[in-house]
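Student: Given below, in the form of structure tokens, are the structures.
Nothing in this text is a laboratory measurement; each read-out follows from the coordinates by a stated rule. Every value quoted in this text rests on a predicted model; they were computed, and no experiment measured them. Cβ atoms are built from the backbone, for glycine too; each structure is taken alone.
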Structure 1
Amino acid sequence: MSGRVFYDQISDENNGMNRHSKKVLIIGKVWPEPESSAAGSRMMQLISLFKKFEWNLIFACAAIKREFSVDLINTGVETKSIELNNSSFDRFVRSLQPDVVLFDRFMTEEQFGWRVSEQCPEAVQILDTEDLHCLRKARQHAWKRGVKFESSMLLDEETAVREAASIFRCDLSLIISEAEMELLTDLLNIDEKLLFYLPFLFEKMDQSAIRQLPDFDNRTGFVSIGNFLHEPNRNAVLWLKEKIWPFIRRQLPEAELYIYGAYPTQQVFQLHSPDEGFFVMGRAGSAKEVIKKAKVLLAPLRFGAGLKGKLAEAMLCGTPSVTTKIGAEGMQINNNWSGMIAEDAEAIAVAAVQLYTNSELWKKSQKNGFDIINTRFDRNKFEVPLIDQLVKIKQNLTNHRSRNFIGKMLRHHSLMSTKYLSKWIEEKNKK
């Protein structure tokens, strides 16, 4: 049964959100940049999902559009510039009366959730966590202190309190990694009914698409890619330069590594060293083009969370990778990886050289990547169940919220505290 037919069927059966009542407001912290970050790609996947079921989309954002922000209007999405701490948003959302409101981060929900609750109490509120910010920060803090990360450290992380509160306040939260689903349910005791596992969403790779990719003999060099506004990426590049790449060059004196990423700083460009085969290239015109030309992708991530867009992109391009356990988290199948996993600098370098020089290992790793894409991230497995879940929540919204007493309590207190802080800021800004 196709997604469209399935949706029509549940629309006919439910009056809560039928085919004539499917308006989705997405509130973003920034305008999506799919060529700059995994977060931007994730947002475009969500937009594509809702458009597949012919839901009307409005994307609202308080940030300034940047040069590489996607043109949403050309994709059939309405856009609206909004302001923080301004009651003009109340008038806008009250007039819009969306059926679903999606917040792209917990900070966005903190800023606008109480206003949506006041003006559109019947709207289903969704949080897309993208990744667990608290997990990323806790791992970074542990790394800086030189101690091994333990999941219990999350309990001392202020961001975990804020992020969990946002999850409780929302009717449903989209969680990108099974590892993070486990943390939320087991460690933070969040009811699974408030969570929906939604990883990357890709079309299946068939043999026709695979045959179009360059083979082992028609690739050269290493590549690393990642948005430099993201601290785990900056940290990984510095580690590559200082520790990992010198090991690799001793084994492969002619090898070259090309570093790509949006928003590089002058500090990053200072790492550029052609004599050492270390090239800092800045933004890639097309991430896929530079990745599929390379023989191996390097992603030595020492902290982070969620799923890593660069590693999924590498699999789609047929490019095996070397990464860490954190890099591969939530993406492996039966401990198989599209490349090799190592933890210290020398082990990462050894794995990189093996993968670069062993064609049989490379081909096996490439196949593992195709299997991961087709098994873990097949969009057809997730799209209809998500739409079905939203329809059921909308139809039974009162009961759904009554079972979430913690969320009800947090919504009450947030409406009181956040509301008056925001109104105070608004009045202050008028002076």
Structure 2
Amino acid sequence: MNPFYIETYGCQMNVSDSEVVARVLTDNGYLLCSQIEEANIILINTCSVRENAEKRVMNRLDHFGRVKKKNPLLKVGVLGCMATRLKEELLNHPAVDWVAGPDSYRFLPAMLGSSATAPIHVDLSLSETYEDIKPYRGPEPGITSFVTIMRGCDNMCAYCIVPYVRGRERSRDPKSIEAEVKDLVESGFKEVTLLGQNVNSYRWDPMATQPSGVSADVAKPLPQAEPATVSFADLLDRVARISPGLRIRFTTSHPKDMQDDVLHVMARHPNICKHIHLPVQSGSNNILRKMNRGYTREQYLDRINNIRTLLPQCGISTDLITGFCSETEEDHKQTLSLMKEIRFDQAFMFHYSQRPNTQAWRHYADNVPGTVKIRRLKEIIALQNKHALESNRAEIGCVHEVLVEGVSKRSAEEYFGRTDTGKVCVFPKKNSVPGEFVNVGVTSCTGATLKGEIT
């Protein structure tokens, strides 16, 4: 058996994709290694969302190039978003033997196993969802897992490269999603996160997926109890009903598409975690318009108000980009004021990194000086750290149900897990074990972590 190792960079979607790749290869006679030193084949699953992510991968490829000089039998493949974006350019790197995009993983056995097969396959698909492939999650039962419900994105935000490297939106058959979740429950998993670039636009229409050449009369399904079209709210409700003891999370939501029907489903099911990641990116209507986000500051605030009305204790996190093309000091102040008005529990914060071939790259000058971007980002981070610390301090004295996920990075004597609202909590092990739900009383905190004791 040919041993291989997968190194994954980027988002949760890439983690899920690497599990698909592992299944495709193990089903075709390849052996997945837990240690990179044991592998004859190294596959790097890549991210192109930010320039720094690509630089990390290129540095890694340089390293493998040096390793291959000592071990010429070693083979290296590049998968994922960088594969789609850079294509043949990657094959010119001395370390790289194969390049495969996110919709090409079914071709990997042929690519890796035959010198007659082209070493590159990066075509994007209008239909590929891998719904018939059971992701490889390892020989031992896990605790948390990702389930991809859709692929691609149609939003075309001006700064974002995702539509160009992952293609158009395709929603997966809800029955295949339910089957995968049921299998996870039977395998002992305690939490699943439903994944999509924009889960709120999930929409399964069986009539839209009929093979060409089949007449509408023949293709028309028989009457049934379930609706013909399944929305994300419908899917979320169906998944939550599979097992009341299974925690359900989802990401990412788009402000222009998130409707109250999802909030009502969340309120109805105790096992759907009360945490929503709702990227705002900017607090300025001028910048939101240039970003092509499809909503205004006022509409975003309305969404937040509805969340807090229907789900009063819901945790809210966001993404923020500073220094976008032509962002003024007033635009920046608008973002700071929005943060003060909402007071996010958590945030992922970045300065703008121009990506080739995006709308912003084609139409706007990246004209905010680097020093200004860094200064504004520091101000955003400082404000968010203040809000996060205040939010966590308010938790002291509260008791949360926490799923024990594993050993804390800082102490072998402590476990960590997340609250229902998405906050990381650290606590002494006592008699608990990973995979168990425990009640933790919060006794102290930092801006990033709650600390407590099992009650």
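Student: Here helix-only ellipticity at 222 nm (-39500 (n - 2.57) for each DSSP H run of 4 or more, over all residues; to 500) was calculated and came to -10000; which of the structures 1, 2 was it taken from?
Tutor: Considering all the candidates, the number was obtained from 2.
Student: For the read-out mean projected area of the Cα convex hull in nm², a value of 24.1 was computed from one structure; give its label from 1, 2.
Tutor: Traced to structure 2.
Student: If you rank structures 1, 2 by relative contact order in percent (Cα under 8 Å, 6 or more apart), which sits at the top with the largest value?
Tutor: 1
Student: With FRET efficiency 1/(1 + (r/R0)^6) of positions 34 and 66 (r between Cβ atoms, R0 = 25 Å, to 0.05) as the yardstick, tell me which of 1, 2 scores highest.
Tutor: 1
Student: With mean count of other Cβ atoms within 10 Å over residues 26-33 derived from the coordinates and found to be 22.2, which of 1, 2 does the value describe?
Tutor: It must be structure 1, since only it matches.
Student: Sticking with this one: Upon calculation of distance in nm of label points 7 Å out along Cα→Cβ at positions 186 and 234 from the atomic coordinates, which of the structures 1, 2 produces 3.3?
Tutor: Comparing all candidates, it corresponds to 1.
Student: A further question on this structure: Can you say which of 1, 2 returns 4.3 when distance in nm of label points 7 Å out along Cα→Cβ at positions 370 and 410 is computed?
Tutor: Structure 1 accounts for this read-out.
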